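So, here's a batch of structures to check.
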Structure 1
Amino acid sequence: MNPEVLFSVRDLHVSLGTVEAVRGLSFDVRKGEVLAVVGESGAGKSLTARALLGMPPQEATVTGSVRTGSYELVGAPRSVRAALWGRRLALVPQDALSALSPVHRVSDQLAAAVRSVDGVSRKEARARAVAALEEVGIPTDRTRAYPHEFSGGMRQRAVIAMALLHSPALVIADEPTTAQDPETRRRLLDLLTHRTEATGTTLVLITHDLSLVREHADRVLVMYAGRLVEEGPVEEVFTRPRAPYTAGLLASAPPKERAAVPTCGAAAGRDRPRRTPGRRLPSIPGTPPNPTTLPPGCAFAPRCPLADPHRCSTAHPEPETHDDHTVACHRWRELPDHPAELFLESV
């Protein structure tokens, strides 16, 4: 394995009953980077994250490979996977309240996590728990509070502190700021990326907020219907998208996100879709497919303005990589210089 590759995912499939939610996904997570995973709801982002953590849903069937160092997580017994949690793998969940016990004080919960991994005394565990909470901006006199006595932002800070207690190799943040207002969201992401950088931790960020991806991520992985659509350096993907789906996501970003996102084209900003005041944003037509009745060929073909009625509807495109930029699209070479314009007609 390449020394800079921390996790290697190859031909990952995750099925829930008869529904194949993740279909043949392959990518690498590199040491020290922030990798953002984006896509519409139902794309398979969270299931991919849980496979990386070795924590798939109980009813899921997982095949393929997820390797980190000498460990293979797919098919590994729970004892092997549990040994990695905390020290090598950690999660910042979307709902912090569900990750914290309502009947125990916050500092006690962190202290218990310290003792479970390191086996230190209660006094030392408590001191480390309080220090970890202070590092994320929670005052000492509040660390003995219960979760319901914290604001939403403070609870999210607490689970960030818990995830970073043992400086794990990888932290997965699964929509960690969805319930927060925009300013709190930005502060929390600033804190999370700063703390992971300080501890040398790699971060996988699952989010719908493209402005946060632009500000915080090094690389971005775009998913659609359980498959990789595009992957590469954030600046390259955001300014020169090769997949129509990626171009559509960028073009349809809300105004506050668009301020930080150069929506396609070699010249950031110059290629924004032309709009008049009061006109709706471009949008991707239609809705994501039902995973139980996926169309043949490329799953995005029914919504794609460039789709070839024969090739795209019958054969799924295989990923191609050129200069660290991967795309899975039959017609990526035919994408126009201003791909966002493709979606103006759908408004």
Structure 2
Amino acid sequence: MFKMYLQREGEPGVGITLPASMEDIKIALTYLLWGKNEPVEKAIAYIYALGIPYLKECLYQVPFSEKVLRELNFLSDRTALMTTQQLERFGAAVFMSQPNTLENMVNLACSTEHYQLYPDLMTEYELGLYIIMGECDELRVNQEGAYEYEEVGHRCIQKYGGYFIQEGYLVATDEPAEIFYDGRQLPDPEYDITSPLILSVTKNRKEHDIYLPAPEVNMKFWKERLGIDNLDEFRDFEVKDSMDGLKERLPCGSSLGELNRLAGKLKTERISDRRRKIYLAAFEAELPVSVEEAVYIVERIEEYQLAETAEEAPDGAVKTSFGYLWNEIDPICRQRDMESIQLFSPLKGDFLA
């Protein structure tokens, strides 16, 4: 949620709530009796964030341009899809990093996953206690000469930055953030690089991508946009996956609501390449016929083991595309009848060399 105040020196200005079109802006400026022949680019744009925690003053003062408008419209659309918690994290990330251009803010809006939250740590005392008790490998602080928990917490903030928000302590990770926007082509405001599932939906001849898992407020947004009452009955979409090989192993006929619950389970951790192979091998071996069965597999994924060769695997291991899989706690048992389907084509082709 952003607002822009346009003004030329010595003349009255106008506040514009975003998103807005260039035509809307020209009409608003004409209404204020600005010279019709004067280019709108002569105006200065004062940019404010509305309803985003920690951002209360004017963020930027920049010469207005169509590029500025496109970037602001993107940020307005992007933040409109965020939950209350996501907005707070985004606002805190902007407050901490102080992006010096709208371009940098666009990239930040797409990469808040590079900020780590330590839940329920609300003070320097609690942060210092957390570090001293050895519960955190990422935050390492020199504790020499520090006799109070507050001092250790204070040193941590001095070293790593970070900010206390309502959920806990938020700090940037060491991972370099991806460049989503290079100043030319804006990303899709609904884009989320960490989503294990992407659904493509066509509405009014326009294709939309739904990134899963989506929080309740986002799902409500899609219910309204698509004109549907029950997400657990909506199946008019194409499945894309950002986890290669996942969509081919999903239970057939799954609904949007069901896939959102499965994606939520998959996103509870950062998935390495080996863990991805175990997930896919487990789906391939267990043959889940419903999302509930797939969720059950995800919830007990730690029980599965994967070996590259039959010699490394025990008796009863199931051969998959990724190696030999077994589960010593709850052995894999393929009791379902396997059916083979052969397709025949009446067409015949002759190839002449």
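Read-outs throughout are calculated quantities, based only on the coordinates presented, and are distinct from any laboratory measurement. Since this is a predicted model, take the numbers as computed values, not measurements. Cβ atoms are built from the backbone, for glycine too; each structure is taken alone.
With respect to mean count of other Cβ atoms within 10 Å over residues 7-14, the largest value across structures 1, 2 is given by 1. State the single structure among 1, 2 that was used to calculate relative contact order in percent (Cα under 8 Å, 6 or more apart), giving 17. Structure of origin is 1. Suppose Cα Rg over 2.2 N^0.38 Å works out to 1.04; of 1, 2, which structure was it derived from? The read-out was computed on structure 1.
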